[in-house]
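Some structures are shown below for you to check.
The numbers here are math on the coordinates, done by the rules we state, and not lab data. Computed from a predicted structure; not experimentally measured. Cβ atoms are built from the backbone, for glycine too; each structure is taken alone.
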Structure I
Amino acid sequence: MEALKQKILRDATVVGDDVLKVDNFLNHQIDIKFLNEIGKEFRDRFDDVRVDKILTIEASGIAIASIAAQYFDNVPVVFAKKTESKNLDKEVYEASVYSFTKDKEYKIKVSKRYLNEGENILILDDFLARARASLGLIDIIKQAKANPIGVGIVIEKSYQDGRQEIEEEGIRLESLAMIDSLKEGKIQFR
């Protein structure tokens, strides 16, 4: 998505050789108008499949999934929770997800009420690096005996092994921007 690449070049900040900060438009402060364009792009890329629900993980994926859902006939958005809560159902699907950014392992949970056998589930998220979040969500979808029909990612760090991990699961992956390198503060796209 050329508009996304241009926005990254104009507005993103590179920290070290591995961190791309897009918090001014994607995952802290949110540019709603631009997120609408991202939602339309995901719809175009997954136009050939039926989507019953969109699944993401808290917190950064929620805005992306919610905006995109309107372009998928307003399908429900379900997000995996990372934190314990008194209002979370007792019956949940659960997977372990390691966050390299936070150097922490999470138990992500989705209520069994919200994913049903046979449903076509599309995963949407902001970043793909080593695919731990996506793989955890795929695991939860499979526990529900639903169909993981694809993973949509806004920004993929293609120099890491996330794509390979998802493709080994036989899951379709669509990334809107693929970054080959962040060396010396310079963003190199694929």
Structure II
Amino acid sequence: MEEFLPILKNVARYITLTEDEKTYYTSLLKVKKVRKKQYIVQPDFVCNHRTYIAKGAMRSYLIDDKGQDHTVAIGIDDWWIADFASYIYREPATLFVEALEDSVLIQISYEDEQELLENLPQFAKFYLNLVQFGFANLQRRILSDISLNATQRYENFLLKYPAMAARIPQYALASYLGISHELLSKIRNKRANNS
């Protein structure tokens, strides 16, 4: 059960489980180790797992018709990641989900999650909290994207996610911020020179 301690701590922020419930929940989970640059989701295949990042860094992104990638989400230790539309609607994914570092993931399949919700209804509260906070963060990101310039978006990201900013490759961060790799380099250099 020790390998599941991080995810149990994550769940405990929102709901309380008995020891038997923890044992049942962890029986539905699988640990997956992935190497840097390995994909856990690819377009045209249904995303069958909700993924918790126990250790490591991941990103989800899409590639547009011009071959440009657009990072939709970035996650590090103690974050959740997937192609959520594919997972929920049971339709082919549109996103790649890729490891940015060697990572240890904990996954639950869609079918096992449905069983979990049937047998432990309090998990509905857990998932409701994940959705609410996820939606609020998405709204903040959209507002940031439409109201802040590139430098402000970068500064905002550094304030909110300093640990993540230190671990995410520059190309992925630039893609997430909606700016070019070159512009992010200029912003970083100017910031370093002003320090």
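Using the calculated result -8500 for helix-only ellipticity at 222 nm (-39500 (n - 2.57) for each DSSP H run of 4 or more, over all residues; to 500), pick out the matching structure from I, II.
Details: I: -8500; II: -15000.
Going through each structure in turn, the value belongs to I.
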note = Re Rg/Rh (Cα atoms, Kirkwood Rh): value 0.95 computed from one entry in I, II; matching entry is structure I
query = To which of I, II does the computed value 0.60 (FRET efficiency 1/(1 + (r/R0)^6) of positions 77 and 125 (r between Cβ atoms, R0 = 25 Å, to 0.05)) belong?
reply = II
task = For distance in nm of label points 7 Å out along Cα→Cβ at positions 5 and 61, find whichever of I, II sits highest and give me its label.
result = II
